[in-house]
Structure P
Amino acid sequence: MKERPPIESILEIAREAGALVLRLQDEIMRTPRKRQVKPDGSYVTEADVKSLQFIAKGLRALTPGTPIVAEEQPADVNKTILGNDEEFWLVDSLDNTSDYLLGGSNFSINIALIGKGGYSKMGILIFPKLGELYYTGDDGHAYKQEGKAPAQRIRVIPFHAAARDEMMKVAQHPNRPSGLGLFLGKPLRFITSRGQRRACLVATSEVALCVESEGFYIWDTAPVAAILKAAGGGVYNLEDGELLTFNKGLRLPAYVAAASREIPQKMELFGLHGVMGSPSDANLRKKSSGT
């Protein structure tokens, strides 16, 4: 097993990359030639590219020989690395680029270390404009840092606490229709949030779960999967309820980020009992979870 670099060394790379994309934001918003539309309809900007160059250089210096899978890297290179069943870095140098181009604040820089078997074992998620940093510590716990304040350990809400609440909170995309559902016979309260902050709200116990439809890429979700696991929860495949892995392809199936495996099993979402029910209900579940 390869020795992991200390988390602080990776955090420093993430912070510097965050400062870099912040410095470039106004200029890129004003300069159309500094952004392009990719074949899938998403944007790539000069900030995406420069951030990846900086992150990759730092990671290669810390862990020579550990390959990097990244969004702004040729798909065939990424797929070759995935097929080798070896440890690799997974990087999204600027997640939610469309928000970045609109002058928003919900963009992030995502870094994860994926071990053999495809499980995410280290995660860093930084929202530079919000001043929020989430990460897995060297001690195996999960942490959140706001601005320059000391980092605080974060934990998911325990199952017994969620069961005791009069109304359990669930995170969802702001463009999704108002949610409907029950947990142990009690109504759910739906909280809106953008991007991977929905899953971060699970890690900080602000909500108990969020359900995401298929189509996310592995670099979107792998960091928060490690963070949630360190906080006591998990990111589970919506089809079979198993922990999500990140080496089977670039796109992810529908999944649920939850404080515990028990919580979605005891929910009725849009009239469907148990978010992680039988495979025969998979298509209905995906339709109910939205995009």
Structure Q
Amino acid sequence: MKLSKKDAELFYKLYRPLLVYVNRKFDIVKGINSPRDIKRCPLEEINKIRDKLYNHPEVIDSFVEENPFNFSSHELKVINSWKNFVRGKFLIFRYLKKYTIFLDLDDPPKAYGVLAILSPFEEIIGPDLPIMVEAILLPFNNKIIYDGILLPYPITFASGIRRSMNYAYQEAKSRFGIITALPFVAEKVEQNDVDKLRFYLKSQRNRDMYREEIKTLINKSPDLLILYHQEMGKIHARTYGKRLREIGLKKGWFAILEGITIASGETKDEVKKVLDRLLPPEKQKFVYTFQLRQK
């Protein structure tokens, strides 16, 4: 996915004059006096200017205040928003219909939905993902774009590392969703305790990695403790269901508590009656009941 032609033209209309201004301000590259000069400038020289820009983002305030190119108030607002840039190393991780996923592997990981400008990312870097790049992400009219330059790293990733990346992507989506606007404030959107617990319990890897976080959450609230037993019951039910079918059972109802099958019957009501006889009411809320069906 990329910007519309109109938005792409607007981006370059605003961005190239800003680079010209930065170059004049810091006297970086000789012979650059207009946006047309920026368009013809070698990438190496452009990088010198953009590095100065992002190392001194306060220059954006000066540009907006002086408005040397007579931009409209809306155009100046767009430029001013670029102070909320995100600079770093990203995995270009996945092409989706709406945007391309740029994955930041910092702790905690974050996944940005980024639009290309003129050419789709797949045409720029090819179909084989993931690829590590150095990039600068910019807000642009309630979207996220990059500033037109990607600096790739010649790195290949083994299958184990790719699995770790996928775990990081799943964690990023679970915690923050796909970030599609800047600035991003993690504290305002981080998932609630229920979503956190479900994510921590999602896989054996997560359960091992977040063992202490799980303990903290289930001690925090009785409702979270119930949720823990229900989610773990679902996990055990998948294993038990497979094993029960392997030994020849085709139907029935079963109740699990703390990983142990404690009751069974032909109907759910039968299982409920057994549980009423076996367990006090305060324990029954931790029981997970499932129906065995023939596959």
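Assorted remarks:
- P(r) over Cα pairs in 5 Å bins from 0, in percent, for residues 77-204 alone from the coordinates reads 2, 10, 20, 23, 19, 14, 8, 3, 1, 0; which among P, Q: Q
- Comparison across structures P, Q (criterion: relative contact order in percent (Cα under 8 Å, 6 or more apart)) gives the highest value for P.
- Comparison of P, Q by mean count of other Cβ atoms within 10 Å over residues 45-52 - largest value held by: P
- Distance in nm of label points 7 Å out along Cα→Cβ at positions 101 and 125 - highest-scoring structure of P, Q: P
- Answer label among P, Q for the case where semi-axes √(5λ) of the Cα gyration tensor in Å, calculated from the coordinates, equals 30, 21, 19: P
- Parent structure of the calculated result 19.0, given that mean count of other Cβ atoms within 10 Å over residues 85-92 is the read-out and P, Q the choices: Q
- Computed -15000 for helix-only ellipticity at 222 nm (-39500 (n - 2.57) for each DSSP H run of 4 or more, over all residues; to 500) - originating structure among P, Q: Q
No lab work stands behind these numbers, since they all come straight from the coordinates. Since we're looking at a predicted model, the values are computed, not measured. Cβ atoms are built from the backbone, for glycine too; each structure is taken alone.
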